[in-house]
Structure P
Amino acid sequence: MELTQILGWIGNGIYASMAGVALYGVFTVILLARRISQKRFKGPAAAEEFLDGIRDSMNSQNFEEAADLCDSPNYWAKAIPQLIMVGLANRQRPVTKIRKTMGEHFDREIQADLDYRMSWINTVVKTAPMLGLLGTVTGMIQAFGKIAGAAKGGTDPSALAGDISFALFTTAMGLIIAIPLVMGGAWINVRIGKLQDEVQQYLGVFLEDLEAAVAKTGRR
């Protein structure tokens with residue numbers, strides 16, 4: 001088997017790999033964006049409406065009703081209702097302990113999943129230019145191989161240009177894939193930050209309401 005044939009197979013594999021990497025990167029960005037949207041409320045008004053319902057149930061000492069509201073189809077996938085269910089289940093503990101427990105639940109069940117998927121975007125960003133560099137090296141090996149064979153019978157300029165074109169094209173494709181995904185990853189990080197801010201803000205409101213409701217029962 002000749003080296004040129006092996007390099008040709010590698011070149012085809014590079015094209016296929018870059019296409020797969022690009023598709024997976026785009027898929028992961030879209031998936032993460034949708035996942036974060038599911039975890040957040042549509043706006044402050046929706047969040048306030050939900051918290052008002054929780055507050056009313058707790059003020060009437062109906063904690064089971066508050067938990068059922070969190071577990072209803074409209075809210076069960078969102079981060080804040082998930083965390084509030086944890087808080088309600090631990091309502092007899094001190095507020096500092098409840099806050100810590102909810103924070104641990106957020107890190108373990110929500111943040112960890114987002115970080116895991118975000119790591120794949122970062123992997124694609126690093127892999128695409130490396131595949132482009134591999135294509136560059138492969139193309140240049142083929143080009144120099146043809147130049148080296150010039151003494152044996154001459155070199156076809158078009159074949160040489162094709163190898164160099166392949167080398168440059170794969171480099172460009174690696175950057176074309178990586179650059180938008182870098183921007184997409186930054187956009188996802190901003191959305192994750194907004195989710196964290198939203199959780200911190202509204203859980204603070206919930207904990208104040210929970211403390212007041214539990215105080216009415218004479219328990220901590």
Structure Q
Amino acid sequence: MDIEQARYNMVEQQIRPWDVLNQSVLDLLFRLRREDFVPPPHRALAFVDMEIPLGHGEAMWTPKLEARVLQELTLSPADRVLEIGTGSGYFTALLAAQAAEVVSVDIHADFSSAASASLRAHGIANVNLQTGDAARDWYDQDGFDAIVLTGSTPLLSDAFRRRLRVGGRLFAITGTPPVMQAQLVTCTAPGAFRSVTLFETCVAPLLNAPQPAAFVF
């Protein structure tokens with residue numbers, strides 16, 4: 001397989017048609033080698049428009065979803081980012097390339113360990129990897145300029161909104177199968193938020209994500 005041709009095809013045939021036109025995002029996709037973060041048994045699928053299994057019932061986002069979310073977050077070099085769900089570490093690396101600091105939390109210790117090795121191999125040092133259950137909140141007194149939930153959540157915990165600094169953006173996929181909504185929440189002033197629906201999609205939920213209250217007759 002011609003790796004660079006496959007990468008080019010991924011960008012031109014999957015990502016651009018999904019309205020990802022920010023040149024800094026596109027340049028980063030060419031520069032940061034996605035295949036290095038894919039589990040070895042699935043490395044041939046690194047540029048395919050599909051979710052790639054990671055174990056524990058988890059999967060990498062599709063390339064077009066990674067690129068679109070990165071574009072929507074409009075990160076700046078001074079931003080501090082919280083990622084809920086490290087997974088392979090590839091989206092973590094994309095975030096780190098555009099931000100000052102990334103705190104990334106995963107409930108699976110082996111994901112954090114593998115991601116740490118991949119990030120080190122790429123010389124990425126501005127990521128703080130943590131292992132824990134962060135589906136409902138991750139305490140941090142300093143707050144964040146951007147927060148990303150890489151798994152879906154039937155209900156979005158208000159705690160994440162409270163972690164946003166003014167001007168901060170929160171990306172989350174909310175709802176239940178078969179159709180979920182990708183939301184971008186912006187903190188417009190202390191305690192004030194604006195929410196925009198970006199597109200419809202469907203991804204696996206975060207473990208222990210908050211659930212709607214069951215209706216009882």
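Taken together, the values in this text are just the output of simple stated rules run on the coordinates, not laboratory data. Fair warning: this is a prediction, and the values are worked out from it, not measured in the lab. Cβ atoms are built from the backbone, for glycine too; each structure is taken alone.
If P(r) over Cα pairs in 10 Å bins from 0, in percent is computed to be 8, 35, 39, 14, 2, 0, 0, which of P, Q is the source? This figure was derived from Q. Comparing distance in nm of label points 7 Å out along Cα→Cβ at positions 26 and 58 across structures P, Q, the highest figure is found for P. Kindly point out which one of P, Q the value 14 was derived from, the read-out being relative contact order in percent (Cα under 8 Å, 6 or more apart). Derived from Q, not from the others.
Looking across P, Q, the calculation of distance in nm of label points 7 Å out along Cα→Cβ at positions 18 and 202 that yields 4.4 traces back to P. Each of P, Q could give distance in nm of label points 7 Å out along Cα→Cβ at positions 42 and 114, but the derived value 0.8 comes from Q. When helix-only ellipticity at 222 nm (-39500 (n - 2.57) for each DSSP H run of 4 or more, over all residues; to 500) is computed across structures P, Q, the figure -7000 traces back to Q.
Once FRET efficiency 1/(1 + (r/R0)^6) of positions 82 and 130 (r between Cβ atoms, R0 = 25 Å, to 0.05) is calculated for every structure in P, Q, which label goes with the largest value? By FRET efficiency 1/(1 + (r/R0)^6) of positions 82 and 130 (r between Cβ atoms, R0 = 25 Å, to 0.05), the leading structure of P, Q is Q. Matching task: 0.95 is the computed value of FRET efficiency 1/(1 + (r/R0)^6) of positions 74 and 194 (r between Cβ atoms, R0 = 25 Å, to 0.05). Pick the structure from P, Q. Working through the options, I get structure Q.
Looking at FRET efficiency 1/(1 + (r/R0)^6) of positions 106 and 146 (r between Cβ atoms, R0 = 35 Å, to 0.05) over structures P, Q, structure Q comes out largest.
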